[in-house]
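A.B. asks: Got some structures for you, see below.
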Structure I
Amino acid sequence: MSLKQTIEEIVIKHLPDESHFVVEIIISEKGPKQKISVLIDSDEGLNIDTCATVSRAVGEELEAKELVETAYVLEISSPGLDYPLTSKRQYQKNIGRNLELLLENGDKLEGKLQAVGQAEITLLVKQKEKGKKAVEKELNVALDQVKKSIVLVSFK
């Protein structure tokens, strides 16, 4: 089992409940140290206290089991609004929000996330036709065609 998989198992074990999940684990070199970044999220939103509690527990277990051979920095945080959605669970959490999608073919789409299916998402997009008002239309997009998707923040 790789270090990344081992760390993921440890993190999952220390998450407070089933509503919390691992988004990504990134292990990189940062000078003479390794940097272990763990991104976690929750269906109901994540707070800093949860990140701190998970960080302490994971750090203690990594030290006790001596899993990392060199000096390292452990960082546990939420993905943040500017981080692309990567899992179906993140899409479900953001139903009702506006997304910007970059598709594999290079096209960009913007619309309100309406639903999440097994292999696709449904967006409510505004389509303009020459000489007419913009019309809202539901559009199904296969998840395997989405290269990147970002939640658009509205300050209205």
Structure II
Amino acid sequence: MAGDLWTPVISIAGVAVGGVLTYLTQRTTQRAADRADGQRRAAARVEERRAEQIRTVLEFIRCALEAEGVAHARPPRWEVGDDWYATARPAMDGLRIAEKSIELLCAPDLHSPTTAYAHALNQAVWQERDGGNLVERLEPFKAEFLALARRSLT
């Protein structure tokens, strides 16, 4: 008869232990799933950020090449409002915006060479030429920018 008294206690204890183990298993599984989901989201954010930086660098390169073309096409004499100026002004505005986008979205190591390259392009477009080769004058700035851009995106 004493054994019959312990049977419900043992059953209740078994149910309680089973419930606790089920709860702990579910909680551990949920935590692992939350951690994995957090890691996936973090990896996705990193990849989105990298893609955004690549687009920003490519936009700066596009604007820089446009500005370089404007510099090559610069007439010896020009005035505000003429055809060359109507092309040069928007190209240089785009370059300035692209430069600031790099400062905003890319690694700090890339800011200085971007600014130096944009400044060299700005001078090539708006300042009188000293007779030197434009490509040779711009190449060191372009090379430094491209090298650091490549390094910052890998």
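Throughout, read-outs are computed from the coordinates displayed, never taken from laboratory work. Small disclaimer: the values here were computed from a predicted structure and weren't measured. Cβ atoms are built from the backbone, for glycine too; each structure is taken alone.
A.B. asks: Given a value of 3.7 for distance in nm of label points 7 Å out along Cα→Cβ at positions 6 and 118, point me to the structure among I, II it was derived from.
C.D. replies: Only structure I yields this read-out.
A.B. asks: Comparing mean count of other Cβ atoms within 10 Å over residues 38-45 across I, II, which is largest?
C.D. replies: Sorting by mean count of other Cβ atoms within 10 Å over residues 38-45 in descending order puts I first.
A.B. asks: Comparing FRET efficiency 1/(1 + (r/R0)^6) of positions 110 and 134 (r between Cβ atoms, R0 = 25 Å, to 0.05) across I, II, which is largest?
C.D. replies: I
A.B. asks: Using mean count of other Cβ atoms within 10 Å over residues 62-69 for the comparison, can you identify which of I, II gives the largest number?
C.D. replies: Greatest value across I, II: structure II.
A.B. asks: While we're on this one: Given a computed value of 18 for relative contact order in percent (Cα under 8 Å, 6 or more apart), which structure among I, II does it belong to?
C.D. replies: This value belongs to structure I.
A.B. asks: Out of I, II, which one gives -30500 for helix-only ellipticity at 222 nm (-39500 (n - 2.57) for each DSSP H run of 4 or more, over all residues; to 500) as computed from the coordinates?
C.D. replies: II
A.B. asks: With percent of Cα pairs over 22 Å apart coming out at 60, pick the structure among I, II it was computed from.
C.D. replies: II
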